[in-house]
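Values quoted throughout were computed directly from the atomic coordinates according to the rules given, and no laboratory measurement underlies them. Predicted model, so just to flag it, every value in this text is computed and none were measured. Cβ atoms are built from the backbone, for glycine too; each structure is taken alone.
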Structure 1
Amino acid sequence: MRTITKGLVAILLSASPALAMDDLATYWRVDGLVERRASSVSPDTAWQGSAWIGGDTDRIRIESSGVLGDNGRIDNEGGTQGIDNRVYYSRMIAPFWDAKVGLQMSAFDRGETRAGFLAGVEGLAPYGVHIDAVAGVSNTGIVSGRLEATYDILFTQKLIAQPYVEAMVASADDPAIRLGAGLSRIEGGLRLRYEIEKEVAPFIGAGFEQFTGATAGFATTDGEPTSKLRLLAGVKVWF
């Protein structure tokens, strides 16, 4: 009996480092989306990229997104987009939900830049709706908030429709980047993707963007439309 007990203790001791390593395991993931957007104004190319590294509870996240016109100019999208780069520290606060804080650096057309602090939450709401809600304050003192929501509708295991909606609000006007106070911009649309593999999925779709309030006024002053209907085509990848 004593021999059996010693053997069990030895097995548990030898297993404990492996268990500790599992508890402290580090994972990573990269997601990317690139699309061509055609409208009555001019075609452009948009991208969204994100990467994270960490464990089940704590992670470091990096995000980049932007829109470039075929003329090489950054599309400010009413001062709500530009070329936007973010880095976050995120922590799980509930099953499927993370809180995150970080820094933002954005570049806009005409050489304008903005930096700021961000905080928000991201996760799965009931019925599988993915929510990303972030608020921040820029170096110009303007407070803004952005809400993004997406939802996957599976027709088959490979054919998936994803409706999306995005809205942004700002506390004050920032004329240099054509951002207006209040509800500045709202966009909605749908992408229909086919997963050749889980990691690679080309898609087509359509989206509608509307500037409102002072943001619409800035667009009108610049001779730009206050709304755009776009056709989308691109590819989504992850690894």
Structure 2
Amino acid sequence: MNYYNNNSFSKAIQVFENLTLYYRGQEHGEDIVWYYGQSLLQEKDYYSAAYQFKRFTKQYPYSKRAEEAAFLAAYCQYKESPEYSLDQTTTKMAISDFEHFVERYPYSTHIPEINGYLDEMRGKLMRKDYEIAYGYYLIEAYHAAYVSLQSFLNNYPDSPYREDATFYLLRSGYEYAINSTEEKRPERLKQVINDFEKLSSSFRESKYMAEAQEIYNKTRAAMREK
């Protein structure tokens, strides 16, 4: 505790780590796990700190510190959440931990703070999903792009990328339809018309409207050729 109180957290960590082996279930066991986690948090070893705080909640579920430990476990997962372009497994774990916390402690003073973290992390997942779907479009994998963009629009109805996603859905659908077999083409061209109508009704002043109208005209022409 002298190390901890004097901000020598790296030294405190070494001692607390050894003490956890000997004091589990004994008088000072709860304090040791708690301050071990706090020391790791101060050293920004968020991965290890999350583990210790989760361990605390399991070993001491009726402790007066249990709520704070549960919050800190989720918070440390949040701090480990990477940029949106990287793998988002940790982000999903942090979201799950915060959601479980809210269910268990709905009146916690941490709720407003948690809502902010959840919005931030869900925004990462949303952008990640959009970039994946748009990436399929860029490499001209139009069927994969269409499926991914449709899934994106279903999953994120209020996304700021919705206009872009709706347009690239239209373009992907057109390219996929026009290159289909004669048997499949009419049905897929009809879907392009439906997608154009969705774009024009939802985004009447869309920056993509001129290009979307051109796709619509070409689709109509292709349908008449049949």
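Source structure of the calculated read-out (helix-only ellipticity at 222 nm (-39500 (n - 2.57) for each DSSP H run of 4 or more, over all residues; to 500), -4500) within 1, 2: 1. Here mean count of other Cβ atoms within 10 Å over residues 27-34 was derived from just one of the structures 1, 2, and that gives 17.4; the source is 2. Looking across 1, 2, the calculation of semi-axes √(5λ) of the Cα gyration tensor in Å, for residues 43-114 alone that yields 21, 15, 9 traces back to 2.
To which of 1, 2 does the computed value 10 (relative contact order in percent (Cα under 8 Å, 6 or more apart)) belong?
Values: 1: 15; 2: 10.
That value comes from structure 2.
Identify the structure, out of 1, 2, from whose coordinates distance in nm of label points 7 Å out along Cα→Cβ at positions 35 and 203 was calculated to give 5.8. Considering all the candidates, the number was obtained from 2.
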